[in-house]
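Alright, structures below, take your time with them.
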Structure P
């Protein structure tokens, strides 16, 4: 299968795992300092333990975009974490999405292409 997988640094693997579980991920493999997550439908994500990183959460330059058919269903499970007003909404680039931030400051957008 041809696909790409993001390796995301995490200051606290347990907190990051709990965050991504709320988005629908499950642990596929746990190597202590490195965890492989998936959702069983195509999402894959690797978490790597990076103590003390980032020094300041607002300095984390990383981001993920997770495509899903039912954006609002995913949003319902993380409504308290959504960082933009109005929850899921149409964007000028033709997507319907919302955004959250993981415990290490990685921006995670969940959405779909409209139309």
Structure Q
């Protein structure tokens, strides 16, 4: 997890987009955690910058769609995708090829 946050920080600083680094680190942390917990592990983490937008993309081994649950207020888990939803302008997922899933979130850079 820490290596994913460092990757985001280094990449966005190099791109001159460090003002969105904190939000991107939170989003990436949640996507990576979900891939590890529910997706059979992380295959790839990518950041894509295009004009005023930044896309965070995490690929995992699962074909099961991510579901933003409405957890009980005392639940220990279940708020990650709600956080992604709150910080991003859009998010979603697609099946890539025959076995991997890409979960993405777009942030205003």
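When mean count of other Cβ atoms within 10 Å over residues 12-19 is calculated for each of the structures P, Q, which structure yields the highest value?
On the way: P: 16.5; Q: 13.1.
Largest calculated value belongs to P.
With helix-only ellipticity at 222 nm (-39500 (n - 2.57) for each DSSP H run of 4 or more, over all residues; to 500) coming out at -11500, pick the structure among P, Q it was computed from.
Q
Upon calculation of distance in nm of label points 7 Å out along Cα→Cβ at positions 52 and 84 from the atomic coordinates, which of the structures P, Q produces 2.5?
Numbers: P: 3.5; Q: 2.5.
So the calculation was done on Q.
When you work out FRET efficiency 1/(1 + (r/R0)^6) of positions 60 and 92 (r between Cβ atoms, R0 = 25 Å, to 0.05) for each of the structures P, Q, which one comes out largest? Walk me through the numbers on the way to the answer.
Details: P: 0.55; Q: 0.95.
Of structures P, Q, the maximum of FRET efficiency 1/(1 + (r/R0)^6) of positions 60 and 92 (r between Cβ atoms, R0 = 25 Å, to 0.05) occurs in Q.
For percent of Cα pairs over 23 Å apart, which of the structures P, Q scores highest?
Structure P comes out on top.
No lab work stands behind these numbers, since they all come straight from the coordinates. Since we're looking at a predicted model, the values are computed, not measured. Cβ atoms are built from the backbone, for glycine too; each structure is taken alone.
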